[in-house]
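Presented below are the structures under discussion, each in the form of structure tokens.
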Structure I
Amino acid sequence: LSSEVSPEIGEYARFSTTAANAFVQPQVATYLDRLKSGLAGLGLTAPVFMFLSNGGLCTLDLARRFPIRLVESGPAGGAVFAAQLARALGEEAILAFDMGGTTAKVCLIDKGMPRRSPSFEMAREHMHRQGSGLPARIPVIDLVEIGAGGGSLARVDGQRRLQVGPESAGSDPGPASYARGGTQPAVTDANLQLGRLSPGDFDGS
């Protein structure tokens with residue numbers, strides 16, 4: 001129910017948040033059940049918590065009911081770690097950078113804390129331009145995102161300009177240096193050739 005998922009005014013954002021929650025709920029529930037069963041099989045008796053998009057934690061039961069709250073939990077974890085690091089170093093303000101396979105995200109850590117936002121825009125298009133996605137009324141750590149990651153493909157366009165993304169090699173076949181059948185150069189391949197990555201980590205280098 002939208003009154004449980006997003007009990008706020010603004011019907012469009014409330015509906016899109018609830019619809020997205022319902023869409024991912026079966027997949028997340030299956031994953032969490034497998035996770036819980038696997039951990040129990042290993043003899044783990046401690047409680048298990050999931051990371052939330054706002055940098056907090058929740059139980060597996062809450063994550064099963066409201067999986068939409070996990071949507072940006074990965075980058076949120078990086079921002080929380082960066083904030084902890086900033087406090088340990090005595091830095092008032094730093095920029096945290098997180099590059100994944102398809103996107104890169106930046107978060108401002110101000111006075112030792114990441115900035116937060118009451119909403120998030122999902123499934124952005126057109127190079128992740130603001131306003132091109134669906135609104136989600138969930139508290140998140142405020143991140144600036146662009147459609148360029150380690151798997152983003154590079155090409156030369158008709159005007160002989162270098163273009164990167166938004167197409168991505170994905171995890172299969174992945175960048176050419178993964179030696180899994182990928183033939184188009186990606187950002188990861190460029191970083192490998194520039195010596196920024198260790199050749200020993202790549203089978204096809």
Structure II
Amino acid sequence: LFDQSVSESVGRPGSPIHWLDFNFAPNNPWPDAELKGLEFLYDRPGLKSKWQKFWPTQGGVQNWDAVGWIGKGANQELLLLEAKSHVKEMTTNCGATSATSIEKITSAFDEVKRNLGARPDSDWFHQYYRAANRMATLYFLQREDVPAHLIFLDFLGDRVPGKQCPQTPNGWKPAISNQWAHLGLTDNHLLADRVHSLFLPISIPLP
């Protein structure tokens with residue numbers, strides 16, 4: 001059911017999906033360690049060095065909730081999944097402190113905003129930084145001819161004390177609209193067909 005929902009969300013219903021294994025962190029209470037940055041693509045010639053020039057690879061890099069490939073052979077496309085269970089999880093600020101890292105992130109964001117037609121004065125460092133750096137990653141992949149989809153998975157019906165946990169897709173939509181407005185992105189930007197919202201219940205009743 002999950003793979004079916006994902007494949008439908010990216011417009012490839014029924015296409016097979018191969019999810020990559022998490023890293024293993026035996027000393028952590030939860031030993032699964034999320035895949036980070038684009039480390040899972042470093043076997044591609046030249047991509048690692050290009051990514052390191054585009055984005056800082058030390059410190060708080062992108063942590064993915066799931067990474068996979070949809071399709072087979074020449075028709076494969078990368079899936080990058082970012083999951084949320086309550087609205088507050090959407091809001092983050094950039095934590096970079098190194099001048100070199102901040103300069104590199106600024107340069108990347110300026111390039112992405114320019115090519116996606118975002119407002120030049122939109123603030124990608126504060127409030128919705130996580131979505132901003134995910135968009136920068138998607139842009140970089142498309143620039144380097146790695147076809148990819150960015151999926152924002154928003155769970156329905158979770159119960160986190162003190163948090164706003166939407167029960168329906170409509171409960172998420174105002175926050176999602178605020179996010180894209182803050183980033184200065186319109187509904188028809190260059191990568192709009194590569195960015196997807198997927199709403200799934202946190203649990204499915206057994207038959």
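Taking relative contact order in percent (Cα under 8 Å, 6 or more apart) as the criterion, the top-ranked structure out of I, II is II, with the highest value.
Here distance in nm of label points 7 Å out along Cα→Cβ at positions 139 and 155 was derived from just one of the structures I, II, and that gives 3.1; the source is II.
If log10 I(q)/I(0) by the Debye sum over Cα atoms at q = 0.11, 0.13, 0.14, 0.19 Å⁻¹ is calculated from each of I, II, which structure is the one that comes out at -0.54, -0.78, -0.92, -1.69? The correct label is II. Compare mean count of other Cβ atoms within 10 Å over residues 3-10 across structures I, II and report the one with the greatest value. Biggest value here belongs to II.
Kindly point out which one of I, II the value 13.4, 45 was derived from, the read-out being Rg and Dmax of the Cα atoms in Å, for residues 11-66 alone. So the calculation was done on I. Which of I, II yields 3.6 for distance in nm of label points 7 Å out along Cα→Cβ at positions 107 and 179, as computed? The correct label is I. When distance in nm of label points 7 Å out along Cα→Cβ at positions 163 and 195 is calculated for each of structures I, II, structure I comes out greatest. Work out which structure the value 1.32 belongs to, where Cα Rg over 2.2 N^0.38 Å, for residues 19-98 alone was derived from one of I, II. Matching structure: I.
We did not get these values from a lab; they are worked out from the coordinates using the rules stated. Small disclaimer: the values here were computed from a predicted structure and weren't measured. Cβ atoms are built from the backbone, for glycine too; each structure is taken alone.
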